[in-house]
Structure P
Amino acid sequence: MRVLAALSGGVDSSVAALLLREQGHEVVGVFMRNGVAGKSAQEKSCCSASDARDAAVVADRLGIPFYAVDYAAEFGALMDHFAAEYRRGRTPNPCVLCNTQLKFGQLFALAADVGAEAVATGHYARVEDGVMRTAVDLDKDQTYYLFGIDRAALQRTRFPLGGMKKAEVRERAAAAGLPTAAKAESMEICFVTSGDYRDVVRSRGGGGQPGRFVDAAGRELGRHDGVDGFTIGQRRGLPALGTPHYVAAIDAASGDVLLATRDHLARAVAVVRGASWLAPEPPPGSVLAASVKVRARQTPVAAELRVAAGGLVEVGFAVPVQAITPGQAAVFYDGDRVLGGGWLD
């Protein structure tokens, strides 16, 4: 089978391509350029020129064809959305959108161009008989970022690392003499090269509405220079109030940022919009038992899903969840199976 493998220049995608080749597949490598470069040597995008070089060297070492494709315009639209969400007082998750709209959306188009029957990435996830499941290495599981993949495309999606631990991946890379074997992981958003996401927000349309810090009674506790600098549950950068306070709500129109103590951050109900289903889509009116993540590194929490029309889902948690954040993803699970997910409202 001919497989199009995304090569990011990191160890995971390198070993994914290695394993596919060892399994007898005809592998074609592709690097997706995002068009972003840091202003200094200390500012680095995970899709940088050095990563492109590393991906090309890996492809050469594996003896596979390699292409580098420019997606600067598509990444630019993603960055515009990112900035606009912060100005709305929301906290976007660009990695989910990138996987849905860019990586997998564009990979399947490229696969058609090169005659590939499947696409593969170095994500830690599993697909078995058209069903997405969590990775064996739960510490590295990335299914939270993958719920938006088209269900029909799962039959043509490969995640070769889904059954491996990270240490095994590095061992395989070293044994194969791949130059990425000891390469450090990139944990940041790829287009935030300076380390401060506000630089992106303010360079793409300006910052959010300035305003007040307030308490639940509406009393002013201080001032800030833009709602784009805050997210639900944030503690740093707030006025000193004697006891720890956190951002509990953001009103983008007025600029008011509500501060509260930690015990006021818990919520038992969340509203999810734009639901996408990897399991067969339940009809409106359905009530499902599931476990739900509202953050990538969170342990799933038992919940009841009430499905409405138009991609709306009300999530009732068995125990209240801290700092539910509008703009982030909520992902639904049944054991290790990924049912789907959507966007917290």
Structure Q
Amino acid sequence: MRIALLADGIWPDTIGGMQKHSFYLAKYFALNGIKVDLFYCANDAALVIKQFSFDETLNIRFFKVNFPKVKFSFPGHYVYNSYRYSKRIYQLYIKQGPYDFIYSQGFTGWYFVKMGVQLGSNLHGLEMYQKAFGLKSKLAQFILRIPANTIIRKSAISFSLGGKLTQILTTQKALKIRETPIGIGEEWLFNKPVSNTTINFIFVGRNEKRKGLDLLFQALQKLDDKQFIFHFIGIDKPTIISESKHLIFHGELRDAEKIRGIVSQCDCLVSPSIAEGMPTVILEAMAMNLAVIATDTGATSLLVGKQNGLLIQPDNLSQLIESLQYFCQIPSEELHILKQSSYKIVAEKYIWPVSIQVTINALKP
């Protein structure tokens, strides 16, 4: 089988769940003997290529496509550039075909479907159809729905991560929906629980509104800081937050070993997002034996429940405070059971050798 994989970036050159998903798709397609033409943009193409083993590169051809830039920003400039980027990929793609399947990530297939090309698209979190906050967010959603509506309604297959995301695709009149969960690399599996005398929470993500950081910082002010330590990966200390030995800001990290080293010493991941897909950071934390507090968005309910943590409603301060307080006081035996359950869920269902087989089967007519 020969696949064209259209990506808007590849981890670790580009940080993000979709970009990490693109990396692992290319890797595990190649490991399963599938020929992959990877169309992608990158600041450092050499960094992208060296993430793959020699054996993997025997089945991957790399096509770097520059993401367009504008001289000045304007409302919708990202969507405008995404259309231009999709067109650039298409112009390169037509010289390489034919393919058995075209897999597009995000908006990369926009120009393709307008040209009548049959493909499978994955819009991941579908945040443009989830809860918005404020006028600016609502305007952004309105603009993002322009390409999203076209891609969903003209794709031969719409890939869903499951849960509420399948409901959204159905409402948006997707022609055919196939559920394919994301996965994580086996290197994240770490079944060696730590024994902290104080509960160690961790947040991993970007500093953007939909990640729920504002709500999280409000909640932390209501807690006794002597009862917990809270780690943050992906953000620097906000100026509004006072210095505290209980709040540790690690900044943006791209080294997976460093990230695993920090996460593995924690007890509970906190994911207070207002909108999400199937967050890779939750899977990675679960694989490293962490319990989870997460909001019921996207496909999160497939990962988190009473068996391994607490699932709360998004943008609900009181529930977030209660959940954090619960873990500050949880008996060590109960915490151990939750953490072990997290590990088991991922090890059985969400490592890439398992997930890729589900994805490959979904490509078949």
Structure R
Amino acid sequence: MRLRLPRRRWIVLGAIVAAVVAWWGWRATHRPDPASAYQTQTIGTGDLAEVITANGVINPVRVVSVGTQVSGTVAKLNVDYNDRVTVGEVLLELDPSVYAAKLAASEATLANIRSSLALTRANAARSAELFRQNYISRQDYETTQQTAASAAAQVAAAEAQIKQDRTNLGYTIIRSPVSGVVISRQVDLGQTVAASFNTPTLFTIARDLTAMQIEAAVAEADVAKVHLGQAVDFTVDAYGSRNFTGTVKQVRLNPTTQQNVVTYTVIVSVANPDGALLPGMTANATFRVAEHRNVLLVPNAALSYKPADYVPSKHRDADAGSLTVFVLAGGKPAPRRIKIGASDADYSVVTGGDLHAGDRIVTADTLKDAKKGLTLGPPGNGTKK
């Protein structure tokens, strides 16, 4: 007995067979272009700016810390943050009662010693007259003279103590040593200030906020490219894309090492006429090293590309400083030896070698990237899945 299928099933089976035959036929007539297996870019000329990037803190050029040489309780506080002050202006007054009492005691001591000095000098004068008349011995005469001299020295010491006490009393009034703006206040009314081994800082005054500077940390690999007068562009987070400019003022020779990373502090002078830049802001600085005009450029991605089947030659006469890149020739990558110079984030300058404008240079394998789940195209057109 022969098995008979329903008519509908024969139709479905025929459609499947027809689809398979059509797919094989399309594949046979539409073979992929070998060049489509590679990502390429066309070599051309352009401009490249060689720069160094670094971060730094913006500070006033001249900052003065105001402290105190005596201890005491804050009795009067005359200034606050952001106040403008002038030279000699009273910023703060400590309670002067202790130092005034010491001065009064020293003055009383001086008066007592001066009265003793008058008596000893009178005794010395009488003993001199008696000695000339041979009524007293030389020893008694010299003793009275020494007593008078000692009393005079005590008066001098007491006068010096009064001068010191008067000076300490004057130190209870804290005056501004410069004209500027108060950017920091470390004390408050009623607070006790103790000046023992270290002078405590009461105020920090910036002399001129229209002249600022960046203290940028430049890596040791880049510091040789920094020189005095070099132009610097920078931005701060507070103003988004607004660009500021400055010039290199100083390269400090004292290095800083953190986690085995050596950096040098570079001082960048910045004009701040509108007061937009504030102390403590972080600057993202770009140092202009050189400008290269109308030069042959190679994408940096091509410098690290190597085909999977590429085997470097063991006998090459190429210079030690040259690199191997691959251009698309006959649908396959062909090696070329080149030399490069300055670079930025995307391109490098070709300084020599067998590479010309119009060459299609290979930057990646399309199939390899597709296997990784990457959507090929310019940055932003695809995401990793």
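Worth pointing out:
- Computing FRET efficiency 1/(1 + (r/R0)^6) of positions 200 and 248 (r between Cβ atoms, R0 = 30 Å, to 0.05) across structures P, Q, R gives 1.00 for structure Q.
- At a computed -11500 (helix-only ellipticity at 222 nm (-39500 (n - 2.57) for each DSSP H run of 4 or more, over all residues; to 500)), which of P, Q, R: Q
- Entry that produces 21.3, 67 once Rg and Dmax of the Cα atoms in Å is calculated, selected from P, Q, R: P
Each value in this text was obtained by applying a stated rule to the coordinates, not by laboratory testing. Since we're looking at a predicted model, the values are computed, not measured. Cβ atoms are built from the backbone, for glycine too; each structure is taken alone.
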